[in-house]
Structure 1
Amino acid sequence: MSASGGTKAIIAAFLANLGIAVTKFIAWAFSGSSSMLAEGVHSVADSGNQLLLLLGGRQARKQADAEHPFGYGRERYVYAFVVSIILFSVGGVFSLYEGIEKLTHPHPLENAWLPILVLAIAIVLESLSLRTAVRESNHTRGTQSWIQFVRRAKQPELPVVLLEDVAALTGLVFALAGVGLTIATGDNLWDGIGTIAIGVLLIIVAIILGVETKSLLVGEGATPSDTQKILAAFNGHPQVEAVIHMKTLYLGPDELLVAAKIAVPKATRAVEVAAAIDAIEADVRAAVPAARVIYLEPDIYVPRGENPSTDAIVIKSAD
């Protein structure tokens, strides 16, 4: 995985969730709190999520072959989609079931102090994990808001870990409220309500992540700012009269495909066209390093009125 920050955030989240899961299950075994059981399953699901993200990063590094000539970069999108849909949904549905079961068949809490202690420790550990994810995300987020970052990020790992950690912290607050109100009122209804709230939260996060990763799987092009940089690199070359049309596609989080038809001056020799294409490719890669795969088709530009099938994106003004 090229983004070492993403790997660091994943490992930090995995270690935190694994330790938290063990303590939650111990607290559930001694107290009988359904909120603790739901949170334990949530942490196990999160730990599985991080393992899948690491596996996706490993699979994405495989070399291109005849069956997959553009490589395996999209493996990271596939595993992120699996994380968002299956594991989050499983955790959410289980929490809903456990909460409803608690409401229909209530049983009193035992050793009520233990869940409170475990939840307090878990909040601290999850906060540390979230801090790591925020710190690593800031390296690539730039001036984007957090919502824009989650929606526009081409590397799926950091948005997934960020939402996981936010969901985990929010779920811990729900569990703490459910257990606390149960202790304060003596009514086990609150423990069940807290468990249901955790389930609803996980399902909402699953939907958000599913929508965003689906877009990456279907195929997204370059961002508007990168598109402008690529066009500027094209039009900054003296041998390019116009960019007739251009398409971009992310083959993986760190690999952008650029395909364009460019207009070159009439009577340009083939050797000059070849040299110009090499220079243009170098300029594009310098402007947008992710543009690793570039296909350029030289052509003669015919104004739209003479040939309706062509429509230049950018026509350079005559000097």
Structure 2
Amino acid sequence: MIEQSFLDKFFAKDKRIISRAISYVESEGNNSTELLKKIYSKTGKAFRLGITGPPGAGKSTITNELTKIYRAQNKTVGIIAVDPTSPFTGGAVLGDRIRMNDIGKDEGVFIRSMATRGSLGGLSKKAIDAADVLDAAGYDVVIFETVGVGQSELDIARAADSTVVVLVPESGDSIQAMKAGLMEIADIFALNKCDRPGSQQAKTAIQTILALKPRDETTWAPKIIETIAAEKKGLNELTDEIENHVKYSQKNNFLLKKREENSKIRIKDIIRSVISRELWNDERVEALNSAVEEVVKREISPYDLADKIVNDYKLHLTENEK
């Protein structure tokens, strides 16, 4: 049970309590649902920014530098780093530890790593719920930093109000392969480490893909911002372009529409999760395990077995209604 004293400390931005609240979300127990219900009315004020891209593109450095810029604007920042090797957890690279300490000691910054631990199962739900926690706690900006390689991480990026896809010149040869997933979600491209060879070719490849997408005068056209994050170059331009996207989205009512669409997807996911937990009780798990051999032997089809389990669930619901 979530007590009022817990909520009082939570809304007072007690970092220890906020950390515990995110732990509740990760565990997905009863406290998680109760907490999210109680704090939801306080959400919706934070700007949610997605930073994604392939490994080694410099996402963590860009996240670090953007955080400093937002802090200079007197905005508080919550960071959700979705990456099992995230530098914000204190990885093996010394430079990454230094970057973590650089902003981690700032009272106006809260950093939480959500490692995949080898499973992407409910990661996107947990990360988005964690963003609600930081939003309700009063952080002005919530940043998702993800490796844009899995569907779960792409879902997280789509849940952001603005998404920056970070690429490097070496990405040029693989940009066509990214087109169907990562490239589609970008509101802004950051071509990082642009002092390296191949920068112009990578920029041309991105521009070619963007030119293929149908647009009209009301459609946002993603820009390519060249950065060298390690040298703090191009970060102010990137921040300005993020702000331009926010203003554009608000002016055209796209932000509200996007949040409505994301809310529909989220509600469907919640319902799917609730039904799944109710359906897979011990008896139905046993029914699956005992009959799966018949499916393998082609004695019954997987559809027959699925129908049998679902019909048993429906019968259970009907009996409860009587």
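Every number in this text was worked out from the coordinates using simple rules, so none of it is lab data. Note that this is a predicted model, so its numbers are computed, not measured. Cβ atoms are built from the backbone, for glycine too; each structure is taken alone.
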Winner on mean count of other Cβ atoms within 10 Å over residues 37-44 once structures 1, 2 are ranked, highest first
1
Value 22.3, 72, calculated as Rg and Dmax of the Cα atoms in Å, assigned to which of 1, 2
2
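Taking FRET efficiency 1/(1 + (r/R0)^6) of positions 125 and 245 (r between Cβ atoms, R0 = 30 Å, to 0.05) as the quantity of interest, name the structure among 1, 2 where it is greatest.
Once FRET efficiency 1/(1 + (r/R0)^6) of positions 125 and 245 (r between Cβ atoms, R0 = 30 Å, to 0.05) is worked out for each structure, 2 has the highest.
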Here helix-only ellipticity at 222 nm (-39500 (n - 2.57) for each DSSP H run of 4 or more, over all residues; to 500) has been calculated and equals -22000, so which of 1, 2 was it run on?
1
As an exercise: distance in nm of label points 7 Å out along Cα→Cβ at positions 261 and 285, calculated from one structure in 1, 2, equals 3.8. Which structure is it?
2
Using FRET efficiency 1/(1 + (r/R0)^6) of positions 133 and 221 (r between Cβ atoms, R0 = 30 Å, to 0.05), single out the structure from 1, 2 with the greatest value.
1
